[in-house]
Structure P
Amino acid sequence: AKYAGNYGEEWEKTRNPLLPRDFNRLYYQCAPEDQQTKTRLTGYEDVRLGALSADGFMQFLLPRLTFDITTHFKNKPDIKHEEASIHTLRLRPDDRQFIITWVSALPVPYDEEKLSTSTIRIRRRTGVSAAVSRTGVWTGPE
């Protein structure tokens, strides 16, 4: 509740169903403070985990992905955007897995009923080191 914002009478009249203006994205943070990053994750971070699984120590490099995102509208021009940032990193050390969730937002310039679909493609990376290329996440459309 600390970061949820105020859902009072003013919010009801002026913002509902949107989040309140004083909503803080830290509301979504579920990790204890000593397990949170100090800055946003962007990819290429070196992750090191110790004593979190039967395997003991684990280390891996987070992928840095960029996206080509196109939002399609009915009888209106498409809008291309590429802003997507890492929202959530979920670690599953017992399964030797991690899950990344990216988030992107686009103000809809038309009546939202004109919104048709959005297409998201991973952009092919060039000029990355051999070590990064070996992670296998850089294949995609030419």
Structure Q
Amino acid sequence: MYLSPEGQGSYDNLFAFAERAAAASPSLTFLVIAAAYDYEDQNEKIWKEARIHRALDALLGNLAGPAGGRGIHAAGDRRWAAYGLVSAGRAAEAVPLFGQLGIDASGRPWEDFGDNAVDAFESFRRRACAATRT
């Protein structure tokens, strides 16, 4: 991401931008999850932070609404929410999202895994399903 250290900024800048964007437009809430995804290699504990859980809750709320659930960005929001929920230890909540995604492992974050996109998608889906059995 441009605002991350790999671009021209810092993770503080990245999160500040993502959180401001999400506050201004709920349709941009996924940016907070995408920022956490970008940051997780530096700090895997990012998924435990309250701000990430708030963003996940907001994203789920957006998807539950009439506009978000059927909007043009709904599939992308579902992908980010599913990835984030599993990463944040809330895997069981991702099961309905994986059900809606079906076998579609396209788009971010899955496409970032390159040739392993389907394997990554399947791994996260299995983790979500396993969480419902515990």
Structure R
Amino acid sequence: AIFRLLERAKLVAEPAGALSIAAVLAGKVDVKGKRVVSVISGGNIEMSLLSKIIERGLYLEGRQAKIRGVLPDKPGQLKKVVDLIAEYNMNITHIEHERSNPLVNPGFAEVTINIEIPDIKSVEKILSKLKAMGLEFKLVSPHE
């Protein structure tokens, strides 16, 4: 409900203040064929929570994705992945390049990339192309 209020009405509401909208959106209140007024109140919400709500909402709507894979730890390897994402006109919002993960073999680096996407099929195309390049990446949830 908070995500919908932010995106559609440009309103910030605290979790309890968005409860009436949440009930309507979840179908807990019968509003079919009725004029309905919903009280939305309070703006007491932590920025970190608001950020998580936005990230989750974009992910659930298929407008943001997170992919993760392991690359050889050699110059130019990350560039190959970034260039492929750019070919699809997708915007990278965050990259993590982890060389010291004890679960990753020496000589390799784990890479996690958050991207803004037009649709999930575009991500599937990228994953397929990466696989054809010998790079194993997978789609992961936003909080992994």
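The numbers here are math on the coordinates, done by the rules we state, and not lab data. Worth saying up front: this structure is predicted, and the values here are computed from it rather than measured.
For helix-only ellipticity at 222 nm (-39500 (n - 2.57) for each DSSP H run of 4 or more, over all residues; to 500), the calculated result is -1500, so let me know which of P, Q, R that is.
Attributed to the structure labelled P.
Out of P, Q, R, which structure matches 1.04 when Rg/Rh (Cα atoms, Kirkwood Rh) is calculated?
P
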